[in-house]
Every structure is written in structure tokens, then in C-alpha cells.
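Next come the structures, one after another.
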Structure P
Amino acid sequence: MRIHVTTCCALLLTAAVTGTAVAQGVGGEDHTSSRAGAVIKNRAPVNDEVLQVEFPRPAETTLSNGMQVLVLEDHFLPKVLFQILIPHGSLDDPEDMPGMASFTADLLSEGAGDYSSVDIANRLDSMGASFSAEAAFGSEITQIRISGLAEHTRGIVALFATLVLDPTFPREEVNKYKTRETAALQQLRTRPRFLAKERLMRALYDGHPAAVTAPTAESLAAIRTETLKQFHDTYYLPNGAILAVTGDVNFDEIVSMLEETFGGWQPGEAPAHPSPEIVPNASVAIDLVDRPNSVQTTLKLGNVGIMRTDPDYVAINVLNQVLGANASSRLFLKLREEKGYTYGAYSHFNAVSFPGPWYAGADVRTEVTGDALTEFLSELQKMIDTPVPEDELQNAKRAIIARFALSLERPEVLAARAVELKYYGLPQDYWDNYPAAVAAVTAEDIQRLAAKYLDTSKLRIVAVGDGATILDVLKTFGPVTRYEAGGAVAE
């Protein structure tokens, strides 16, 4: 891969490593941000030239069973990485079994083919390899990865195929898993941040599978070897799957090896998952999840956002960088640095194949719940009412480009970005043009998108905290529905 870094390279690296906005520095003078409470000292000089990238084009082929293969040869280190995207995940969970996709992915390495879980662990260890599989809640995909030393490529591929194609889900391992996950679920349900996200997703995606954020005690208790195998056989299919390979490999040799090991994986037709219409929140509504005697309030506010293929995706990333992506963004500077309400305040946009959520949030002291919520709303409204100043906008864009530049040094990121292009049908030169697309975002773009997505009159607001203390405060912001921690509407 050829990356042409202009004279702004030092700036980019400084922005990425420090995670802060970068102000111009002259000589030994200190420069103070226009945001109260934040001081930015002696940074590298700014250059307005844009990073030029020629993103590596993977060699592509399709196996006899229809699985797409992308290969990025990288002979710098003696390592290999394989990752499969299967276009089925938690959105395919049976309605009465939330978590089936996650259970299936988690248990792939607990027994496969003739291997026990101990055998698999030993095999991975002997090849300097690691394995992971994930079907995250709210996601329509399952991602499975294995990596290790290139000298063991054949063994790694063989083991990978066995884990993906022939998991056995041994009863004893399933029972251990149920015990572990039941305890983990009980602990999870004590965490205010989880309760806030659960409530927000239920509110925004009512009736859609994306509303589910965790398994239930009942679905965990109902896990069986037979149901796991059934889910695996139904949804783990090669057609529609994308396998990316990166590392010290030869294209022809690795494709032959993959055909040998994965070619017998039989295609099929998976049932379509339910996809009811997603309607953004249309008016302010507040959900209070009551945790009596809590010493802090967890606030989360948001609405439905954008799809990954939306033309505004790049501009939304710049908007979020200004608003709440990290410690140099407005929410953090206002609520932590200036007001001292919290240890950190952030915002996030999740763009997938359906309109994902955006949300902002923080954990604040109970007594400042109202004041903190006022500041959140004020910062959102400011994004709508006032164009982002040019220096702040440029700093945000440079920070994004800096992170992108540094990410290109990591083979696993290159593979993931190649898969992303293929999965979403994005143009082949998308990543080549990404820095320029970021640089082209204007203050007008930010204001337009803020008006569309950050409208404070349409927010869903969730507060997890001591209802006896904060209920009356929350009522000043809009109608409040009170919930118990378990999810039921409180009397």
C-alpha cells in the first residue's frame, strides 16, 4: 500500500496520539482553546494539504460454493489473519430466544470436529494463534477471526474451517456456558449504563429486533446443543459470506487452500429476518429507570440516525467529532472540564445496513441531573443554531484524518475496511477518497445534519437513577414514564 503523507504528517500524528484538538503553535508560546477549561499547548504547525492514500486493492475470487474471498498480501511480518463476515446475526434471533446468534458464536470454540475445547485451546497455542467470534446485539452480521504465525498457515486454515463448519456444542460446555452467562447477565443488569442503553434501544426500535440488547434468563436456560446446531446450520452459509485474508500469503496458494477446506461448505437459503419500519422519535419523551438510593444519574439521549451507505456518513463523523467523539469534543469540555458534572461525556453514531441509533450520554452526580441535562440540550441546540467556527472544524477534520492514517498500519484494519467496502457495496476508491471527503465537509453540512438528527424537540431521553430525587427535575423537560430496573413500567 502506498500512503502519500504531505507536510501535515506531524500534525496528523500529534492529533491521533494525543486524542486532542490541535491548535497552531508559534515559537514557544502556549495557545489556549476558545473553549473554557481546556488548554492546548505547543502543537505541531498546521498545514492544510490533505493526506493522499492509495488503498490496497485486494485480489478477489469466489469459491465454488459462492463464498467471496479477498486477499491482501503483506509480507512485512510473518503473520496471517483470516476473518469471515456472515450476513446473519442477532437480528435473526428467534423472538422467544434472544441471544441465539451470540450463543452460537460464543460456543464455536468449545468443541468442533474431533476436538474438545481443551484440544482447540492447545492447537491455537501451538500455532501462536488466537480465535474470536462475535454476533453483537443489534447487528445483522456474525464476525469470526483467527490469526497466527504464517509458518502454520495450513494448520490455521484447517482449524478455522473446522471451527466454522463443524462445531459440536458439547452438552457439558453448553451447561458451563449457561452457568457463566447467567451470572454475567445478573451482574450486567446492575449496571446503570446497560440499563440506560437497554431502555433507549427499546424506545427507539420498538417492534424491531434491534431493540434487543441482551439475552434473558429464560433464553439462557433454554439453550440446548440441538437448538444451537439448528441455528448454525440455518444461518452459517457460504453464499453471502465474505472471507478476508491478510498477511504473509501467496494468492494462488491460499485460494487453493481455502477451496480445499471451505469448498465443501454447502450453500443454502436462510430465512429473512423481520425488518419492520424504523420510525424516528417524533417528540420529547423521557424514560426514568428507577434505582433507589443511587448516588449518580446515568443520562442517555438520542434518536434514530443514518445508514452506512448514506451519502452524509462522512459528514456525520465530522459532526460527531465536534460534538462528542472524545476528550477534545464539546460535550466533554463543557460537562467535565468547565462544569465538573462528570468524568466524561460523549456521543456516538452507529451506522449499519438499517438506520442505526445515535446517542449522547454521561454519568453525573444526582444533584446536578437537571443542570447536566440542560447543558446537553444546550450543546445540541448550539450545533443547530450556530455554524462551527473554522478553526474548530479544521481541528476536528484533521483528527479524523490522523486516526485514519494511523489505522492503515494495522493489517486487521485493512482487511476489515476491504470487507466493509464489499459488504455495503461502496466504491472501490472509497478509502482513497476518504481523507478528501472529510476535508471537504463544511460548517453548513454540519449545521444541516444537526438540524436533521439532533433536534432537541424530538429526543428520547433516558435517566437511570434515584427516582425519588430526580423525578420532579426530569418532569421539567417533558413527560416522564417511570420503569423498574427489570424493565417493567413502575406503578
Structure Q
Amino acid sequence: MSKTRVRFAPSPTGPLHMGGVRTALYNYLFAKQHGGDFILRIEDTDSNRFVPGAEQYIIESLRWCGIYPDEGVDADGKVVETPSERHPHAPYRQSQRRGIYRKYAEQLVASGHAYYAFDTAEELEKKRAEAEAQGQTFIYNHLTRGGLRNSLTLPADEVERLLAERTDWTVRFLMPEGRVVEMDDLIRGHIAVDTATLDDKVLWKRADELPTYHLANIVDDHLMEITEVIRGEEWLPSLPLHYLLYEAFGWQDSQPRFAHLPLLLKPVGNGKLSKRDGDKMGFPVFPLRWTSPTGETSRGYREDGYFPEAFVNLLAMLGWNPGTEQEIFSLPELVAAFSLDKVGKAGAKFNPDKAKWFNREYLRMHSDADLAALWLPMLQEKGVQADPAYVERVVALIKERATFVQDFWDIASYLFVAPKEFVPKDVDKFYKPEFYDMALEALTNSEADTLEEYVRAHKMPMGKVMNCLRLALTGSASGLGITDILHCIGKEEGLARLRKMKEVLGN
């Protein structure tokens, strides 16, 4: 058997959607589990939709997730342009491979599987409008091609003249009539499609001398010896054409197996998960922050504070079920457990709360030292210069309460700076002269570990006194245990905060 070779082939038309990252992840897991290669190829044949910066965004997103290709784009993010021992099929940008495709398009014409089409955009638009006026949809297929301007209907000398003079002609696939295309999908099983429902797709365009996706991906997958094509469900309608292209080229023996992944669905209702859903419900749908050429900025999981491991784990579980109760998987564990037969056919509904749950679990698995190192720069941005050892102590106290590292400040800012404001409802309830006097007496005459013992021994109302003291220490009646707080800030700072509260709130 040939070595397993899979590819992820995104188009640089904008930021990489989290669904695209999941496709890359599943390809990567499949390759690693079978001891094969994962190839990254950039499919930039649609020059009209190319967006500057999108290609580098794709590369950086995969690197953040720990998904490094074996071939195609190096781990340092450079697109390989010349063949080498490691990258024998370079270049991996389709725009740099443009010289390859015309030969294959012409081969299909010569074998009778494709033809030249000379219809202008205006002529086709007129056909669409006429059909629409009659309540129909115009399709370039076996029913209409006989009445259109192409090499099937024009004299040979006219075809030669148009090929030489015009620069807007295309090569279209000649969809066979009266065929049922029989196909097998690794996720969806057997599929049969009647060619009467299919149109004659454009394969190659003279205008930019570039192929469309259909021709380019078939030729490249063949030349790069791809063994499995694992891609999104949106490409399922193209599968019959791709099967027929392999047949037309005579490549059936080396045709890859196909697997079409389920869509990522909105948290509420049906439909594909979109940026609009994220904007509406307050979560990102892209791995990294993206700023469009027009200046519009979209949120990213990295910038929102997610660990890449949590993001990868989350994506793996959207559509794949390990068949056990286990939910937390490292990347090596995912490689060992993953299989396409456990990927579902139905769309996977995204749950933003579950995404936070994954991050919370990974935060708790990180060491206090690692979390402190991540938090220190954030503290410095707030003007707080703290000893790393102290920050680590604080992290140990608060990490069970947090979902993101940036939550630490909201949870325990009072362990670094005294509160300047006090929650009004807590002030009304607990800032009473008698409670304050008792709190001051208790803290003055005891240490952190004996404070509650003192309050109890002197028959003071425990809840009232301790909450009054907590109000002084934290600015509210909630927070960490008072003993823990005093162990961090010290007794003298505690007394200073008590007195300061009285200065601010008066009598």
C-alpha cells in the first residue's frame, strides 16, 4: 500500500474559519495516525477573491494550533517555491503552478471529455435573465450547450480563430449524458448521482490562464500522490465531477478516497456557523484576530485568551466522538484515538459555553508557575510590578475560579492594589460602626490564622464582622477567604485598608 498522504488546501480569500481549522486538524490527525504526511497547499486560483495577508494568516493559525505540515509550507511559515528532497512537489501555491494546468485541460479537450466555450459574460447573463423571466434557472449543461457558442457547435475554423483572437474563452467539462455516478465516501457511505442533474463546469480560464478549483485540485492531488481527500461537506456536490475527472484522465487506480466532514452549525437553530453568529452572541469564529483590508477587525480565540490546546481539543470534539466518556485529549492522544468512522454525518452544533469549559479545564492543568508567567506581562501593563514568586502564590489561590488568565485581575486585583471603591449594596449591609470597631479590634489583636478564633472567643457576630473586614480588604463582601487574603497582603496592609475605608466612607 502507498504511504498515507493528505492535504489541507485553503484559499487565501479571508481569515481561516474555525471550521477550516477543524478540517486541517482532522487531516493532520489522520496522517499522523497512519504514519503519513500532511501537506499544506494554497489554492489561490481565484484571483478576484484573493485577500492580501490571508495566506500568512492561514499559516500562523495552524502554527498556533501546533499543526505543522510535513510538506508544502515549512514550519517557519515560508512557502516552498522550488522542489527539494523534503518538498518534491513544490511549488505549493497553485498560482505558481499555472503552467501545469493548461496541458491537462487541453488533454481533456483532445480526448473528448471537455470543450472550448466562447460565450461572453454578457451573453451568459442574458441567458440567465431570460430563463429567470420564465421562472426557470439557466444551467450550462447537456440541454443548453447545443445552442451556445462553443467548440461543439461552431465550425473548426471558427474555433481556431476564436482561440487565437479571444482571451475570454474557457474550457468546460463535457458532462456525460445518461450516467449514474457511483461513489463511496468514508463518512457518508455509498452515493449515487445522475449526471442529468449536473452542469458543465468551467475547468480552465484563458483570461488569467488559471484553472478553477475543480481541475486544479484533481491535477495537484494526483501529482502530489494524495491518498485521502478529507474536506468540508460543502464540496460534496462536486464529488461526481471529481470522480468523472479521474475517470477522464484514466487515473482511477490512483484516485484518492474521499471523506466529507459535517458542517459546524450555529449554537441556536440550523445553518452554518458564521461570523455574524459570533458577533451576535459574543464569541469568535476565527482562530486569530483578523483585520480586513478595509480595517474591520474580527475577534480571535488566541486574543480572547484561549489556550491553543483547548481550542484544538474543542474542534476535535465538534463532529467526532471517541466512543468513550473522555473529553480532554492532548494532541498525541487525539492522534492515537482519531478515526474517520467515528466522525458523524450530521452537522455539529457549536456551544460557546462548552468552549469556555475546555479552556477552564486546560487552565487548571497548567502549573502555577506557567500561569504566573503568562499573567506577569498583563500586570505590568496595569502598572503593577510584582515579584514572580508572589504572583505564583496568588495564582495558586485563584486559578480554580478563572476561565482565562485575564480573569485573574478581576478576581484578585485587591491582592496587588487597595480598593478605591466599595460596592454600595455591601456598604449598606456591612459598613456599620459597631461592625467596623469589632473588625478593627479583632485584626489588631490577632493574626491571620487566629482571627476567626478571636471573633468567636469575644462573641462577635462572625458574618457581620468578617464581611465588614472583607469589604475593607477587597471593596466588596465577596472574594477569597480572609485568611488567604491576609497571608498575601499582610496584617499591617489589612489594618491600613480598614482605616482607609473609614476615611472614604466616613461615619
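Can you tell which of P, Q yields 0.98 when Rg/Rh (Cα atoms, Kirkwood Rh) is derived from it?
Derived from the structure labelled P.
Work out which structure the value 11 belongs to, where relative contact order in percent (Cα under 8 Å, 6 or more apart) was derived from one of P, Q.
Q
One of P, Q was used to compute distance in nm of label points 7 Å out along Cα→Cβ at positions 139 and 435, and the answer was 7.4. Which one was it?
Derived from Q, not from the others.
Comparing FRET efficiency 1/(1 + (r/R0)^6) of positions 179 and 427 (r between Cβ atoms, R0 = 41 Å, to 0.05) across P, Q, which is largest?
Largest calculated value belongs to P.
Identify which of structures P, Q gives the largest calculated value of mean count of other Cβ atoms within 10 Å over residues 395-402.
Largest calculated value belongs to P.
Starting from the value 12.9: which structure in P, Q was mean count of other Cβ atoms within 10 Å over residues 83-90 calculated from?
Q
Read-outs: derived from the displayed coordinates by stated rules, not from any lab. This one's a predicted model, so the numbers in the text were calculated from it and none came from an experiment. Cβ atoms are built from the backbone, for glycine too; each structure is taken alone.
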